[in-house]
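Following are the structures in question.
Only the coordinates and a few stated rules stand behind these numbers; no lab work does. Computed from a predicted structure; not experimentally measured. Cβ atoms are built from the backbone, for glycine too; each structure is taken alone.
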Structure I
Amino acid sequence: MPESALEVLDTFPRVKLGHVPTPLDHAPALGRELGIELTIKRDDCTGLAFGGNKVRQLEFYLGAARAEGADTILITGAVQSNFVRLAAAAARISGMDIQIQLEERVPDVEESYRHSGNVLLDKLMGAELWSFPVGEDESAADAALEARARDLAARGRRPYVIHLGADHPPLGALGYVVAAREIETQLAEQNLAFDHVVVASGSALTHAGLLVGLRALGNQVPVTGICVRRGADLQRPRVLKRCDEVAAMIHKNGCVEESDVLVSDAVLAPGYGQLNPETMSAMAMAARLEALMLDPVYTGKTMAGLVVLARSAAIPQGARVLFMHTGGLPALFGYNRTMSKYLQELDGTGIL
């Protein structure tokens, strides 16, 4: 299906924020270790305050905010959220104020988690921050933002809320429909093809947008989402719901079938934002074989998930795999003590 199949994307308000197209980098040493041909889609290189996948999503959120005449962006996320860091950056370069609700999602955190990494960058950009204690209740988090927005509006401000919950339109997913079109162009230009795509799956907007975009363009490559926030039994229907919504937004209803939605929660435990040995091992492997830096919350777990898929033959040996690097690198510095402990254990055993 030609790229004109997605020309409806041009009807949505959008603000250019990212450095795109991002590269497709081959990772031969890491691929050999896993018995696959591995390519990295470097969406950690989207620019804007350390970059990441949310830059693509925010182009549509900021477009909508600007179209509505907003002067303030409100957003909610975990303390080390990449999304809120990039929302702060997008708001600042768009001449808007930024207010951030930080949710307590991760238990037993170290001191650096609260003061370094993304939260330090939020403060550097002058974001107004406040804490929200119920980190697993998306509806409550969104309701708190709406209450703040009503208060701002009563004082003459023009707030725009970027919601977290799955009961709001997945506008940001359009950024990954665009990314799918970008990938298809790169494949044609570089004479490449992939047998499998692996991506982090949390809010599901990146996963759903990418899957819908590929299917709308006629690419039937399997796309596996590695669960980073909730188990597969909850994530699978969430992704499917988001796919249906995104497909409707671009007038491609039914392009994604239930069987297209592949998720794995093999490396999720003990939960969101919590390191495990498999993730730390995958992070060290990528860094030592390719100087490829991954984060503890998203890309590290996604690489650990790919390791499981490759070594269990769920992805066959020799397969051509595209790994979506969604960024998140500032979060590394919120896990200093935990990462150091795991690295000591890894180096003590020599196991990667």
Structure II
Amino acid sequence: MACHALISANPGELESPRLDLIRRVFWHCSIMETYLNLELEIPLTGLDKLEGKVGLPDFSGPFCEADYLGNQESRFQEHFASQIVLRQLSVGFHDTMRDATGPTAPPMPFPPPDRQTQPSEGSNPVITTINHLAYQLDQWRALLPVHLRWSDGQASAFSTPIPDLFTQGGMYPPQQMQAMFTADISSPSAPYPYATDVQVAMLRTRYYYTKYLLYRPAIYKALHHTNMLSTDDAKAVAECLKASLKWPIIMAPTCHRKRLVPCLFFWTQNLLGVLILLHLSQQVPVLSNIRARFCDNTFDMDATDTVNLSIAWIRDLKDVDATAEWCWNVLRGMYRLDD
């Protein structure tokens, strides 16, 4: 609301020397508002209607030399622009899925409960739509600037080529560069300059979070309409399970810098959903069968790491954050946790 008021009540600010800084504030607020709306249905404040008026940041605002050098080293501009594009993709995905299923329809077109005929493979238009949107998401990742790219199975690795900060003669010598993120949160880790780890972790985590949301309707069908599950549906369930694993923000060193992660409660409640899903994937036969058949042999180890990291995240926040405390009370019985 404050951002909206700044722009609406003071239109002259859009012609002031602070224009580029205001654009950055605007798009940060817009990104956060969008995700809160898509996930929690918190009403929009109207920032989306000001996008054309405000415009995209061009990072031409006034800098001191230290800020300029820091932005160049951390590639802040590329991270910010990529987050904006991902936010716009997420809005498009949401609208497409809503149109595909209808505003009052269930997440997938389901048959009457007494129908026993199995669907033919490839006959589910929603799965086709989800796969098409997932392809667009993968295209977004493939088109990232080269220093921001990563590949599946290496979400914890440095980008290639390795940024200048971490090359020979940089702040981090090569022997410390096995991975940018680690599931061993007890091991000491040097803080990255310019919060580079937080920037990278947020970008990669939002990618996997978006993919997790795209495939999540398949989980509903597997749980509530098991008799109508096709191979394509089962593969979609497996993709949702895989997208929930080892989000970089819950790995070290970023998990030790939670104060730099915007909207902690948003991630906390999503981690609770991941923990519930992984628990069900072991307890519910249809999910456990899909997990065994369609997930690779590293899945169990990665799932165990994800459970431990997510629990550690919530445990760390439960005494200072009401959302985390509520999540902890839910998890205590499910995972038999001690205070």
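Side notes on the structure shown:
- Identity of the structure behind 1.2 (criterion: distance in nm of label points 7 Å out along Cα→Cβ at positions 151 and 207, calculated), options I, II: II
- Value 22, calculated as relative contact order in percent (Cα under 8 Å, 6 or more apart), assigned to which of I, II: I
- Source structure (of I, II) for helix-only ellipticity at 222 nm (-39500 (n - 2.57) for each DSSP H run of 4 or more, over all residues; to 500), computed value -19000: II
- Mean projected area of the Cα convex hull in nm² from the coordinates reads 19.5; which among I, II: II
- Structure responsible for 3.8, with distance in nm of label points 7 Å out along Cα→Cβ at positions 159 and 319 calculated and labels I, II on offer: II
- FRET efficiency 1/(1 + (r/R0)^6) of positions 79 and 303 (r between Cβ atoms, R0 = 35 Å, to 0.05) - highest-scoring structure of I, II: I
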